[in-house]
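Below: a set of structures, written as structure tokens.
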Structure I
Amino acid sequence: MPDAKSETELVLERQLDAPRAAVWRCWTEPDLLEQWFCPKPWRVTDAKIDLRPGGRFDTVMNGPDGEVVPNRGQFVEVEPGHRLVFTDAFVGDWQPGSGTPFMAASITFADAPGGGTLYRASARHWSVEARERHEAMGFHEGWGVAADQLETLAREIAGRAGKAAS
């Protein structure tokens, strides 16, 4: 497990066997994000992505027992192909979210030596207690399974693009 920079941060780092451009697409295209963003049997049934600082980043997650978990947020930083930062502290156009914010996430993408993508997901929480709750909810396992699903989908769409170019 990579070291966190602070006591409120959780981090997941992976080398994904998929090109960075495909991984980026999976994060930024709603129809692709819905296919991998939460560990199965959970699924995302709706994603709204307004890819700009201040733009909405909303998902609705559905569990196998009928659970419905809406997540409203906003992009804080968008560096195309390289970095996304989002938070639930705002819900679009810098409007505050309702309730106490939970976290801000930073996702970075870099070309890996020899191919693939160096992928880093960092979740910084508003308190140690929030970080502990997220860890107890299964951050490492859940975000790890989602990263595996992301890798599979990104490889798939990169393969389709390669075949289309042939």
Structure II
Amino acid sequence: MHLMMLVLGDTIKGTVPLNVDVYSSPESNPVPFAGRFRTDISGPMSQIVNFLENNSVPFSENIYPFLSLYGNDDFPFNYAFFDGGNPIVDNGIQYTNVFDANFDTLVSALKAVGHGDMPIIIGEVGWPTYGDKNANMANAQSFYNGLLSRLAANTSTPRSLLV
């Protein structure tokens, strides 16, 4: 049994999906390039990232742009979708949606702990249709239409275009 685990361990990879709340940018500089793992969990996150890297496992992330709107009436509504709106500018790079900004914040956090080239997969993404004023069919349809168009275009996030 143990020998089989060793053989399969090189072939079959498991992931541990993490949510966007494991990293952030400081309030004094809320842009993707300033992304870091939260200070209260930076030690365990570095251990997890090292383990993933040592075992050739990608970082799996769940990104829910809806959560930016949840309970935050000051968040720019269109920024939660892929419609553009007022961009956030970070070192001359424009971010027109929260999905790309979240993804690139994670890239910055990984880079800060020495793993900037680690593969990242999106484990989950979505929009609810019930339970909040912004959780409805019209917003879900708008989000999914934008997401599918974004995926079909096969474009990178703004930061990854620099690499």
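Nothing in this text is a laboratory measurement; each read-out follows from the coordinates by a stated rule. These numbers come from a predicted model, not from an experiment. Cβ atoms are built from the backbone, for glycine too; each structure is taken alone.
Numbers at a glance
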{"quantity": "Which entry (I, II) yields the derived value 20.8 for mean count of other Cβ atoms within 10 Å over residues 18-25", "calculated": "I"}
{"quantity": "Label whose coordinates, when distance in nm of label points 7 Å out along Cα→Cβ at positions 42 and 66 is calculated, return 1.9 (choices I, II)", "calculated": "I"}
{"quantity": "Entry that produces 25, 18, 17 once semi-axes √(5λ) of the Cα gyration tensor in Å is calculated, selected from I, II", "calculated": "I"}
{"quantity": "Ranking I, II by mean count of other Cβ atoms within 10 Å over residues 26-33, the structure that comes out highest", "calculated": "I"}
{"quantity": "Of the structures I, II, the one that 2.8 was derived from, the read-out being distance in nm of label points 7 Å out along Cα→Cβ at positions 34 and 50", "calculated": "II"}
